[in-house]
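Structures follow.
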Structure 1
Amino acid sequence: MKIILGSQSPQRFKLLKTVVNNLTVLPPLSSDEPGFAGLHSISSIEERLQLVVEVKFADVLSQIEASDTPTDDCCILCADTVVVATTSDGQPIVLGKPPENEWQATVREWFTEYYAGTTHQVWSCFKLCFGQQCHQEIVKTELTLREIDAAMLDWYISTGEPVGKAGGYGVQDVAAMFVESMHGSLTNVVGLPMFEVTAALRKLKVVSFRDS
């Protein structure tokens, strides 16, 4: 059986590799994914996140079919992770990857307005299919970050860690020092909720755990 991870995230690969063998990476080719702009309700953000994962999954599946690989012998996993913060008027807002050209200013704004001394959530949606069986789920983790003064925020930005990361920080790296409390899955914040993914792999009989 081939297990295919439809993602270019090294964090997801590292996490998934802990429970499965014969893992192949096949990232989606298209960058034309639906965005989250203008969405300000929990339900609409959930629906859009699920759609993003569906688009990624369809992309990966089409690549597999084009290679004449039998899909019945493939287990495919696709996922997407977003940060959901709260605006000053109480509406949820999705913070994606900071823009390449203005990431420093964007990350500074996000930490000042949405992170430092406040609570936000990280959502990961994953879709797992083996043969005709599929499982899709959204997992949410709540984090509260400490108050961060301007000097420390400038130092954090100077590390370059926020580049290319959802929400502009990586909890598995330097930003872990800012976390005051967390409720939920740590691996979910890293990019893949491993307890839930492993439960789905077992449900679809892709992996099993037996007494040694």
Structure 2
Amino acid sequence: MKISGAIFDMDGTLIDSMPLWNNLVRDFLMDHGIEESKELHEKMMTMTLDTSTQYIHDNLLGDLSVEELKKQIEEKVWTAYSETIPVKHGVKPFLFALRNKGVRMCIATSSPRILAEVVLKRLNLIHYFCFIFTCDELKTTKNSPDIYLRAHDILGTPKETTYVFEDAIHAVKTAKSAGFKVVGVEDNSMTEFRNEIKEICDIYVKDYDDFRGQV
């Protein structure tokens, strides 16, 4: 595996946070007497925290302000990121190996910077990365290639040896369509899309132990 640069998604790729996100909106809406439909769940999975909160306000809970909704949701999320969310299996040895090979690495995440920084610091991962890009700060989502293209510009590595690491089907599609080599990292949240992700990606791994001997 010839690799000079790596653009890592965070949630579901480096940290095992998708169970939180998968249940967050459902649990929050249930607290307010609203049942989450499958269609709503799938829509929310492509949104950032800010855009999902705005959507809930505009379409479901207009009697609460965006600020009130955001505060309630953020309290649950902050506790998880600052205290309980674990690193995914094999991540630390893999990042260590990449760094020893001189690979430049960065984060491209849909999560807010404050969450990315607190969890990466707590898990002792942040020092592996040159920088963090967030969708919120770039005013984009991973349905657009902007975050990957900006990250690649800053990394300054050859595109043909720069890999994007992602777990989500929409992000995998976007990164691949932008011309990057893509590593699909298995996550239980994407089980129904596993075969499609495998077809799109250049490499697909169950966990980072699958890279043993390749870097």
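Each of 1, 2 could give helix-only ellipticity at 222 nm (-39500 (n - 2.57) for each DSSP H run of 4 or more, over all residues; to 500), but the derived value -13000 comes from 2. Of structures 1, 2, the largest value of FRET efficiency 1/(1 + (r/R0)^6) of positions 123 and 195 (r between Cβ atoms, R0 = 25 Å, to 0.05) belongs to 1. Here the criterion is distance in nm of label points 7 Å out along Cα→Cβ at positions 59 and 163, and among 1, 2 the highest value is seen for 2. Hey, relative contact order in percent (Cα under 8 Å, 6 or more apart) derived from one of 1, 2 reads 28; which structure? Source structure for this number: 2.
For which of the structures 1, 2 does the calculation of mean projected area of the Cα convex hull in nm² return 11.2? Going label by label, the one that fits is 2. So volume of the Cα convex hull per residue in Å³, for residues 107-146 alone, computed for just one structure, reads 70; which one of 1, 2 is that? Matching structure: 1.
Here FRET efficiency 1/(1 + (r/R0)^6) of positions 83 and 131 (r between Cβ atoms, R0 = 30 Å, to 0.05) was derived from just one of the structures 1, 2, and that gives 0.75; the source is 2.
Bear in mind these aren't lab numbers, they're just calculated from the coordinates by the rules spelled out. Note that this is a predicted model, so its numbers are computed, not measured. Cβ atoms are built from the backbone, for glycine too; each structure is taken alone.
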